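Since every read-out is calculated from the coordinates, none of them should be taken as a lab result. Note that the coordinates shown come from a computational prediction; the quantities given were computed from them, not determined experimentally. Cβ atoms are built from the backbone, for glycine too; each structure is taken alone.
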Structure 1
Amino acid sequence: MDGILNVDKPAGQTSYGVVARIKRLSGERRVGHAGTLDPDATGVLPVCIGKATRIVEYLSDASKTYQAVIELGAATDTYDAAGKVLQRGDTSGIDRTKLESALNPFRGPISQVPPMYSALKHNGEPLYKLARAGISIERKSRNITIYRLDITDWQPPLVTIEVECSKGTYIRSLAHDLGQALGCGAYLKNLIRTTYGPFNINAAVSLPQLEEAFHEKRWKQFLYSIDYVLQNYRAVVMDEAAEKAMKQGNLLTLEQMASQENTSETHCRAYAIDGRFLGILRYVPDKAMWQPEKVFF
């Protein structure tokens with residue numbers, strides 16, 4: 001029972017709640033998700049089962065795409081529709097041209113301050129718990145990248161955008177910051193994650209569908225292999241000697257990766273001669289060799 005489910009998370013349920021439900025359905029103790037979605041957000045939530053929980057860190061680095069509806073004219077403490085309105089502003093002078101101009105600074109590598117209502121921790125305490133207690137903590141800005149940011153619909157005061165971004169991006173902060181840039185306030189009204197790495201919402205399975213599939217013992221049709229999320233790494237085939245050395249955790253010299261010093265490649269995925277996925281190797285520059293980082297056999 002090792003692999004990844006592409007789950008379409010429903011509104012009103014936490015990402016942890018989805019994991020708990022799949023634990024009950026599968027009977028598997030090792031279940032975890034990649035990339036938390038807010039309770040009111042919907043869309044792609046990769047859920048890793050069994051040995052696949054060991055590759056969450058690699059999946060977390062993948063880019064994500066969102067469809068977000070932002071309402072202009074009000075700012076809230078949570079930066080979304082669930083929060084308390086702190087500011088109201090006039091939106092009558094805002095048109096699509098002004099929107100495009102205001103969005104320009106948010107494209108490319110930028111610095112973003114996470115919202116106070118988030119799962120980030122301060123001295124071991126989640127920020128959202130401190131925020132609910134009326135405590136505000138100064139948050140450090142984080143470097144993120146907005147690869148693409150397009151307006152897909154403009155029905156004042158609602159603007160719909162599509163955002164492709166790096167890990168660590170808060171679309172709620174993007175909505176709030178846009179409102180501040182326009183001087184009228186704004187908050188995130190609706191959010192759908194449409195892609196996460198190789199996973200797309202068009203192929204995502206709903207929880208009711210998944211529950212039915214578990215009961216009918218056909219749930220494995222929705223399970224992606226562990227190496228499915230590692231396709232950006234080059235594949236190498238190990239002979240029996242290299243496979244044994246990898247199992248023992250020994251450093252390896254790979255002729256198939258001999259040109260590595262001229263590239264930016266830091267990892268590769270290893271397979272046995274018979275096609276079995278063996279694990280992930282990491283390049284060690286000072287030794288010019290490859291170190292087994294994750295072994296799956």
Structure 2
Amino acid sequence: MKELVIISGKGGTGKTSLTAAFASLCNNIVLCDADVDAADLHLLVNPNILSRTDFMGGGQAVIHSEKCTHCGLCKELCRFHAIKENSASDSFEVDSIACEGCGVCVDFCPEKAIDFQIKTCGQWYISETRFGTMVHAQLGIAEENSGKLVTLVRKEARKIAEAKQADLIITDGPPGVGCPVIASIGGATAILIVAEPTVSGLHDMERAIQLALHFRVPGMVCVNKYDLNPDKTNEIVDIATKNGMQMIGKIPFDPIFTQAMICAKTIIEYTTQETSTLSKIIKDIWDNILSTIEIIRKKSSY
């Protein structure tokens with residue numbers, strides 16, 4: 001099963017808008033929104049939710065006072081200073097905000113007086129959109145284990161794609177280079193890094209490229225709003241080429257992207273390839289992506 005994961009070294013590069021635009025150019029695909037910390041692909045594809053499932057994430061330590069002998073070992077071992085002594089009740093309590101759910105206190109409590117309750121950290125969904133089936137999720141505010149949730153939604157998307165015999169999974173990945181990004185690119189056929197021609201955009205694209213190289217995931221680079229800073233665009237092209245990344249295309253700045261988003265449409269739906277130069281550029285980039293993915297697939301089969 002082929003999977004294209006679209007990522008960016010930083011947020012705000014237009015990654016999700018391009019993901020939706022590419023989806024509108026396909027027929028037999030499955031969409032996956034792996035940006036679970038700040039999911040927004042649903043704003044453009046208007047999903048009809050078919051199923052909703054709780055995501056059970058990390059544990060939360062709870063001290064049972066009736067079993068506790070007040071030895072203080074848990075407080076001593078907690079490196080996050082999450083266990084406080086309540087002088088009024090002469091007991092130890094867990095600060096739910098400071099607790100990182102590492103479980104050290106649970107393992108080392110001599111009286112087994114600390115419970116580790118698994119909590120609901122978010123929800124994941126299977127939905128139908130006008131572009132096909134979509135698997136997406138929403139992590140709760142300030143909750144952790146986003147990497148596990150990313151792995152879960154990708155796994156479910158793959159199951160659906162195989163059952164439907166889809167041609168491709170298009171995954172909207174998270175920005176940055178942290179745990180969620182690592183979870184989103186592992187095992188992918190290829191990734192597309194969307195960069196913007198700014199100092200931070202260039203720096204963060206380099207980090208994303210190094211991540212892809214480390215995990216040996218074939219990569220492509222696309223520059224969005226390239227005409228706002230041609231010099232930085234040239235630097236991006238040079239760095240991508242030196243690192244063996246396929247330069248897949250450059251997209252000019254155009255406010256019509258924002259107009260399309262306001263109407264909850266992709267740029268392809270909002271305009272037409274016959275009348276819009278921008279739509280034609282994106283269509284050409286998508287054709288280049290498909291050609292590159294096919295070359296990658298053939299090489300990997302040897």
Structure 3
Amino acid sequence: MSRPFIAVDWGTTSFRAYRIDASGKAVEDIAASEGILSVKDGDFDSALERHIGAWDKSLPILAAGMITSRQGWIELPYLDCPAGAADMARALHRHEMKSGRVVHFSTGLHFLSPSLGHDVMRSEETQVFGALATGARHFITPGTHSKWIDVEEGRITRFSTYVTGELFAVMKAHSLLGRLITGDAPDEGAFRHGVEKSLADPAGLSHVLFSARSLGLYNELPGDKIASYMSGLIVGAEVAHALMTRDPKAGYVVLASRGIGGAYVSALAIAGVEARFGDSLAIVHGLHAIGAAAGIV
């Protein structure tokens with residue numbers, strides 16, 4: 001048994017809080033679209049209290065995500081890889097709210113990337129620490145900025161970021177290639193076609209992307225399938241590149257909802273790579289692990 005606490009996952013566009021009992025079970029949760037960029041006048045103290053005001057004020061709060069970024073509540077420096085939950089625990093930042101609640105902010109990680117120079121993340125590392133019980137050593141966290149994260153002996157040793165979600169959103173809504181899109185209902189066949197095309201030409205994304213327009217112009221790709229095809233091209237390019245420096249025979253755990261995570265599980269299967277979903281509450285388990293290492297919960 002451990003001490004009950006409140007887990008907060010506060011990102012750029014969304015907020016989520018969980019009330020955790022002594023057994024580590026989430027007994028209540030609150031979700032809102034009030035990400036850090038939506039908090040009026042940067043008054044995070046009031047925003048948090050508004051969401052969790054009905055919960056016991058004596059419960060310690062453990063928070064992760066972009067809330068500790070430059071645009072968040074309190075900017076914390078990144079920890080360098082390799083790092084584990086115990087390292088994160090030593091770096092927790094204690095903050096007392098106006099209400100008397102105590103928040104323990106968990107920071108993110110930095111990796112001296114051979115390709116990017118510097119790579120960073122906030123919250124994905126916490127998800128991974130909460131998913132180590134799977135026994136996996138390779139994790140994928142899809143999203144606006146997708147991460148491929150590698151673990152050795154319980155510590156994150158390296159990771160790679162792909163701006164896949166952001167690229168798809170921009171191409172779909174703000175590019176000439178997206179002009180022919182007439183619907184965005186998922187189409188498995190079109191997605192597979194896109195993935196296979198990128199897997200066959202892993203370095204040619206800026207070239208093969210144009211086929212989203214040319215195939216549409218010649219009526220070989222219906223407008224209501226272009227979005228799925230384009231998604232397949234972009235996700236497929238990410239998978240192809242990531243596997244250039246990773247073992248395709250290793251098992252991968254995808255930490256995401258069935259929606260966005262399903263696209264990655266499908267793309268990996270097309271590439272002949274085994275993948276499975278992780279726990280949807282991995283970030284809660286990760287905050288619990290960090291809090292336990294710090295003696296807070």
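For mean count of other Cβ atoms within 10 Å over residues 121-128, which structure out of 1, 2, 3 has the highest calculated value?
Largest value of mean count of other Cβ atoms within 10 Å over residues 121-128: 3.
For distance in nm of label points 7 Å out along Cα→Cβ at positions 57 and 97, which of the structures 1, 2, 3 scores highest?
Biggest value here belongs to 1.
Compare relative contact order in percent (Cα under 8 Å, 6 or more apart) across structures 1, 2, 3 and report the one with the greatest value.
2
Give the label, chosen from 1, 2, 3, of the structure having the highest value of distance in nm of label points 7 Å out along Cα→Cβ at positions 161 and 217.
Going through 1, 2, 3 one by one, distance in nm of label points 7 Å out along Cα→Cβ at positions 161 and 217 is largest in 1.
Which of 1, 2, 3 yields 19.3 for mean projected area of the Cα convex hull in nm², as computed?
2
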